[in-house]
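Any read-out appearing in this document is the output of simple, stated calculations on the displayed coordinates, not a laboratory observation. Everything numeric in this text was worked out from a predicted model, so none of it was measured. Cβ atoms are built from the backbone, for glycine too; each structure is taken alone.
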Structure I
């Protein structure tokens, strides 16, 4: 059993709550992403699960066992950090097996695990090389191989792809998801990148200032954001938020729902972002900026007057406090 449950987790430093009453569950063999801007508490939560930080309040259970005060080595977790943390004087094979040697795993068992891990992550041909001769993607694969040989049921990842370029990040996202499913790992993955969250996660926990804004499967957060923060954070480009029809309210509409329409509301084209398959039109509507997404190359040019409209069912309504007016899962 490797399901994780976090209940009322709090972490304070000098009276400040970096993590403030956070609760969520990670089902066994699933991948949950902790998502949010820098400083929102996501890495601190991961370290509290791992036992690298001590909770001020609340509990962490893994497989039904309370591990809140348990030594990190006894929690049954492996962890992948943002930095590769490889020993430069050791070969790839020695780096992968370092933890097993410390734990005095037999040589025959180490060889078996190394062969399996190297084959799974495609490092068979570079096991004798030193880290300095590896690409960024290969170094990250060494970290993944360490996780595989550890054979722990829970894997915690703290922004593991942030040092890679965009192409490699996309490749490694697929690799991590494939390994998580193949090994049946219960994984908690920290990122500030919503693309990683939306493409990898079974569930997303969106954090802001140490608290949960919303949690659930990625489509829920995109299609029914519970707060204005969630509406703006999820989506690229983000949801448009305009003055609502009644005082003290906000009206949200996704850029793909805004269409040029001859009978719609008058707007002015301020700028165009041509992206090949689509164009983002940056418009001025009643003194507010609104973005529309159009397929291919859009005909209007900066300075043109246009009319725009969107269907009523595409609207999202929020109080000025940011809370969704018609409810929403948090």
Structure II
């Protein structure tokens, strides 16, 4: 049961990164690929029907973590209190900028909201990349299962790390370039004309950066957490994740060159999902590693909720996820295809 819930939480986080990742990516590249007011409206229409729904996956993953591994939820949310508050404010600024822009007719306010949308999207990608790197590297969990992290210490990994060090900065850069790439491909898929062409051109320029940072992240992870390859040695099937990462990256240049936007975007989705699957495979059965003290790792066995809670929770989770999948299926079906230049507000 613990293994099942581990992979349920991991799958929901992967769904969030893939889905909300493309609209965060649109925000990151927003000011670079849009050259006119019409371009900006098209970019916002491309994500308009889905951006707020995509964020539900993060809330659902947090709720699932809460009832399946309550100790991890309590420890992580207390230790990362400051970054979580910053993320919440960025989410609010991002939502406000998208919504209020559509109700404003002043050029100055459009400029303000465009800047807020791009800045908050960029910072969210950086924060999420650094957060995942913190989880992979480990945190200084104390005897009471709680921890405190300063914003930085000596910028090195070890028993007394900070939120920012050389490894978490690597994770932040990887998330930034990967989501910018993902968002560019989504814009190329959902728009047409010069905007789609500029998005594809930017994606072509970003691909080498994604490849380089991805390849650098592998030895960086081994240096930051030497036991991260243990599961790969024990279970060779885990190597399927990095193989899928390399396969998806290999498909992308040809797809971009041929302007096969759908194939390129799906390959980017596979890349992100495989990267997260590889990270989860390296962590299992640890949910939150302890830096410098392996005996304090928050594992599945230590953090798992009671069996009655898990059995009842599985029933309600199954019903809830079925409704969520139905909703997302209907929304993405209704808003399939390219966005229209003549529509008003959100949608096609």
- Message: One of I, II was used to compute distance in nm of label points 7 Å out along Cα→Cβ at positions 141 and 317, and the result was 1.9. Which label is that?
- Response: II
- Match the computed value 0.85 of FRET efficiency 1/(1 + (r/R0)^6) of positions 29 and 221 (r between Cβ atoms, R0 = 30 Å, to 0.05) to one of the structures I, II, and report its label. I
- Item | Which of I, II leads on distance in nm of label points 7 Å out along Cα→Cβ at positions 237 and 261, largest value | II
- Here helix-only ellipticity at 222 nm (-39500 (n - 2.57) for each DSSP H run of 4 or more, over all residues; to 500) was calculated and came to -8000; which of the structures I, II was it taken from? I
- One of I, II was used to calculate log10 I(q)/I(0) by the Debye sum over Cα atoms at q = 0.09, 0.15 Å⁻¹, giving -0.58, -1.18; which? I
- Origin of the value 26, where relative contact order in percent (Cα under 8 Å, 6 or more apart) was derived from one of I, II: II
